[in-house]
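Bear in mind these aren't lab numbers, they're just calculated from the coordinates by the rules spelled out. Remember, predicted model here, so these are calculated numbers, not experimental data.
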Structure P
Amino acid sequence: MYYRTIELSDIKQIIGLWNIEAVNLGYKPFRDEQDFTQQVVRNKNFSRDGFIVCLSKNESVIGFINMVCKKEISTGETFQDTPGYLNMLVVDSNYQKQGIGSTLLDLGEKYLKDNGKKEVTLSHSCPIKLSWYVDKEKHEHNKAPGIKKESYGLKFLKKRGYAVQQEELSYYRNLKDFTLADEVKIQAENLEKEGITFTFFNQLRHSGYSEMFERLEDPSFYKKFIDGIQEGKDILVAVDQTQVCATAGTIFREENGRGFFSALAVDPLYQGRHIGNVLFGKLCLALKEKQADYMTLFVTKDNHARRIYERSGFKVVQEWSIMNKDLE
C-alpha cells in the first residue's frame with residue numbers, strides 16, 4: 001500500500017468508502033461525484049494537499065483523510081491563530097488495525113504544520129460541513145459538532161494525543177405539534193407591556209443592533225446578522241420599541257425540511273428577563289409557519305440555554321466530543 005494526495009479519479013472510490021464506513025456511523029451519504037465535488041472539492045477552504053488517500057496494491061482506495069486550513073478568516077482572526085481541522089478520517093473496515101489510520105493522521109498533521117498551524121481540532125467550526133442523520137426517518141443536521149462520544153474514533157484519537165476540550169449535545173424536535181407553552185405566553189405578554197415585542201427585522205424601523213453585537217463580543221454573530229440583511233432574508237428579532245435587543249438570526253426552511261436559524265443571542269443589557277425563552281418559542285412557531293418539519297441544534301453540555309430547549313420539547317439525540325491536539 002502507498003499514500004498520495006487526492007486525484008479526481010479517486011472520487012468515485014472515496015464516495016464508495018464513505019458511503020459504507022461513515023454512513024454506518026450515521027453520516028449522510030454523498031449522492032454521486034458531483035455532490036462530493038460541490039460539497040468538498042469546490043469549497044473555498046479545500047486543498048488537494050490536505051486530502052490524502054491510501055491505496056492498496058491493486059490501486060483501490062482503502063483509506064483517506066481530509067485536513068482543512070481555514071482560508072476565509074473572520075474579523076478578529078488571523079490565519080496563524082486559527083487551528084487546522086480534521087474533517088474526515090476513514091479506513092476500510094477490512095484494513096483496519098494495520099496502521100493506516102495512524103499513518104494518514106501523521107501525514108495530515110504534517111500538512112497542517114507545514115502550513116503554519118499550531119493546533120488541530122475536530123469541531124463544528126470546520127468550514128467543510130458534513131451532515132448526519134438524527135433518526136431513522138433521515139432527518140438531518142447540517143454539520144457534525146465534533147466526534148461521536150464513546151465511538152471507536154474517539155478512543156483512537158485519544159491514543160494519538162488528542163484531548164477532549166468540551167462535550168456537546170445535539171437536540172431534535174418535530175415541529176408538527178409545536179405550540180407555545182402557557183408559561184411562555186405569559187412571559188411574552190409581560191414583555192409586551194414593557195414595550196418589548198418580537199418581529200422580523202426591518203432596516204428602516206429598527207436600530208441598535210451594532211451596539212448589541214459589540215456588547216456580545218462575538219464577531220461571528222454580527223457577520224451572520226449582516227449577511228442576512230444583505231441577502232434579504234427574514235431575521236427574527238426582539239425589539240425594545242425600535243432598538244434590537246435579541247435575535248434568532250436568519251431563519252428559513254431548508255430543502256430537507258429542517259428549520260434553520262443562524263444564531264440565538266440576547267443583548268447582555270436585557271438578559272434575565274425571559275427574552276431568550278420567548279424568542280426561542282417564537283422562532284419555533286415562525287419556522288413551523290414556514291412549513292419546516294423539524295429543528296435540530298447543538299449546544300455545549302454546560303450551557304444553561306439547554307433548559308430553554310428542553311422546556312420547548314427538544315430531546316437529546318446524540319452526544320459529541322470536541323477534541324484538539326497541540327502540533328508544536
Structure Q
Amino acid sequence: MTTKQDEREIAGCTASLANAKERAWALAAGTSPDRSLLEPDLAFHGPAPIGDLLGREAFETALLEPIRAAMPQAAKRPYLYFGGEFMGHVWVAATGNIEGEMTSPLFGVPPGEGSRKLRFGEFYRFEGDRIAEIRCLLDIPGLAHQAGIEMFPPFSGRAHIPGGPPAEIGIVKTPQDQVLTETTRSLVENMIVGGCNSLEGSDMSSQGLEQYWREDMAWHGPWGIGSAYGLQEFFDYAQGPSVRSFPGRKGSWPKEAFVAEARVAGFAGQFLGTFSGVPFRGIEPTGRKVTKRVMDFYTSREGRLAENWVLIDMIRFASDCGVDLLASLPEDPATAAA
C-alpha cells in the first residue's frame with residue numbers, strides 16, 4: 001500500500017528527474033552547453049585515449065573542444081534519452097550519433113569529405129541542478145573505419161552504424177507509467193543477473209537468454225563486432241565469440257549507473273572475465289583477468305527485450321592486452337585525409 005510519505009517521495013523524485021532531463025538535453029543533444037550545467041569539480045570517466053578526468057575545464061578541453069574543432073557543424077543526435085534514480089541520485093542517460101563533416105583530425109582520426117558518424121553513450125549524475133559526474137563511451141574504431149582505417153580484422157556481424165527506435169519510444173521527456181518502468185528495469189536486471197551471469201564455462205545454453213529476448217531482437221555492438229538481427233545471429237556473431245574468448249565471464253552488478261523509464265533502460269558498468277579462450281577480434285588471449293568498460297541501452301516490447309545498443313571501450317581493452325589499436329592511425333592525421 002502506498003503511503004502519503006511514499007507519494008511525496010515519488011513526486012519529489014519525478015520533479016527532480018524532470019528538471020534534470022530538461023537541463024541535460026543541452027549536453028545530450030549539443031556540444032556547447034552552458035557552463036552552469038556542469039559542476040566545477042566534475043568527475044568525468046571517458047574512453048581511451050581520453051580516460052578519467054577531474055574538473056569542468058579538463059572535460060571541456062579533452063572532449064567538447066576537440067569535437068567542436070574537428071566537426072564545426074556537428075549535430076549531436078540522441079535516439080535514446082531517459083533517466084531515473086539510482087543509488088539515491090538522479091541520472092540521465094543518452095546514446096546516439098554525433099554527425100557532421102570532419103574538417104580536422106579528431107582523436108587521431110583523419111578528416112575527410114562527407115558526413116561522419118561517431119557513436120556515443122553518456123550517463124549524467126546530477127547534484128541539484130548541475131551535473132557532477134559523466135560516464136562516456138565513444139566508438140572511435142567506427143569513426144576510423146569511415147576514414148578508411150580498420151583497427152580490427154573482418155567480422156561476422158553486420159557492418160553498419162545503427163540508428164535508433166522511433167522518437168516516441170526512445171526520447172522520454174515526460175513522466176511515465178511506473179509499472180511499465182519497473183517491468184523494463186526488472187527485465188534487464190533479471191537478464192543480466194539470472195541470464196548472462198549464470199554462464200557455465202562456454203556453454204551459452206546455461207544462460208537461458210531466450211526467455212528474456214524476442215525472437216526478432218536486434219543487437220548493435222561497437223565497430224569490430226557489428227550488429228545482429230534475430231536471436232540466432234546474436235548467438236553466432238555476439239554472444240558466442242565472447243563466451244568462447246572469456247569462459248565464465250560476468251557483468252558487474254550492481255552497475256555504476258542503471259536507470260529505466262517506460263520501455264527504455266540502460267546501464268554503465270564493467271565486463272569481468274579471464275581471457276583464456278580463443279582470440280577476440282584479432283587480439284590474442286592473455287590468460288589474465290580483464291575488465292571492459294561497457295554501456296548497454298535497451299528497449300522492450302510486450303514483456304521481452306527487443307533491441308540493445310552496446311558500446312565497449314575496445315581501445316582500452318586492447319591496450320590492457322598489450323595491443324595498441326591507435327597505432328593504426330597515421331602519425332600526421334591532418335595530411336592523411338580520407
Structure R
Amino acid sequence: MDDEDWRAWWNIAQSDSTATFFHSPLWAKVAEATGCDPAPQFPSTGQRDAVFPAVRETTSVSKLGATLNISILHSTFAGCYGGIIAKDNATDAGEFYQEVKDMADVVNVVGNPLRSEFDLDWDSSEDFTQILDLSGGMDEVENGFTKSRQKGIDAARDKGVTVREANSESDWKTYFEAYQDSLERWDNPTSNYDWPIFERIYDLGQEYPDHISLKLACVEGNIASGAIIFSWNQHVDYWHGASFSEYFDYNPNDLLQYSIIEDAIDAGYRWYDFNPSGGHEGVIQFKSEFGPERMKIYRRTHTDPKIEFASMIKEKLGL
C-alpha cells in the first residue's frame with residue numbers, strides 16, 4: 001500500500017461517521033503481523049471519495065499434484081466490521097460492490113452495525129453484536145446494569161481493584177500471559193493469536209494513542225485482567241479481553257468495563273461496542289448485563305464461479 005492510498009483511506013475513514021476502527025488503515029496495519037497485505041479497493045472511476053477497506057490473503061489448496069491458488073479479500077481482518085465507506089455517500093454502493101466482487105477469487109464482507117445493510121446477493125449468515133448507546137450519559141447507562149453487575153462493580157471497589165492504562169511493553173506482555181491463561185480455560189476458542197499481533201498493536205498504540213489503548217484492572221498493583229480498546233469517530237470497541245483466573249474473586253472485569261464505559265462517555269463517544277462473541281453464551285450473558293442492545297450484522301461471501309466450479313471438479317475427482 002503506497003502513501004497515497006494510505007492517506008486517501010485514512011481521510012475517507014475519518015469523514016464517514018459510521019466508520020469504525022476496523023474500517024481504518026490502522027486495522028490493516030495490524031493484519032500485516034499475520035501475513036495479510038493491506039489492500040484497499042477504490043472505485044474504477046479514479047475518485048478517492050469511497051473505499052472498500054480490505055486485506056488480501058493468498059492461499060492454495062493442493063492434493064495429489066493438483067493446486068488451486070486462491071486470492072481472498074477480507075473486509076475486514078479477523079472477521080471484524082467492513083464494507084464500503086464513503087465521504088457524504090459519494091458513491092453508488094451497488095455499482096461499487098459489483099466491481100469489488102471481481103477483485104479477488106473470494107470476497108468476504110462483515111456488515112457494519114452502524115450503517116444500513118446493503119442487500120447483496122451473496123452467501124450470507126447472520127450474527128449480532130451488543131452495543132451501548134452512550135448519548136444519555138453515565139447515570140442513564142448505569143441504570144441499565146443488572147443488579148449482579150452492579151454488585152460486582154461495588155465488590156471490586158471494596159476489594160481495592162484499580163483500573164489504569166497500560167504504559168509499557170511489559171504491561172502488554174503480562175496481558176498476553178493473561179490471554180494464554182484464558183485460552184487454557186476456554187472451550188473451543190474462536191481465535192488464537194500469537195504475540196506478534198499484540199506487539200504490532202502495542203507499537204501502533206505508541207504512535208496513535210487516541211485510537212488504541214489497553215485498559216488494565218489491577219489487584220495490589222498486579223494485573224488481574226485487561227481489555228484492548230479501539231476508538232474511531234463515534235465508536236469505541238472492546239476488541240479483546242483476558243484475565244488471570246486467580247483474581248476472579250475480585251470481580252476485576254466488572255470494574256474494568258465500568259471504567260471503560262465511563263471514560264468513553266467523558267470523551268464524548270456515542271457508542272460502546274462489546275463486539276460479537278463467537279457464539280460463547282457465557283460471554284454474551286456477561287456483556288448483556290451492562291444493558292446493551294443486540295444489533296444484527298451479516299457476514300457475506302462472494303466466490304468466483306470459476307473457483308466454485310474448480311472446487312467441485314476436484315471434489316468429484318477426489319483430488
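Given a computed value of 20, 12, 9 for semi-axes √(5λ) of the Cα gyration tensor in Å, for residues 19-58 alone, which structure among P, Q, R does it belong to? Going label by label, the one that fits is Q. When Rg and Dmax of the Cα atoms in Å is computed for each of P, Q, R, the one that comes out at 19.6, 67 is Q. Hey, helix-only ellipticity at 222 nm (-39500 (n - 2.57) for each DSSP H run of 4 or more, over all residues; to 500) derived from one of P, Q, R reads -10500; which structure? Derived from the structure labelled R.
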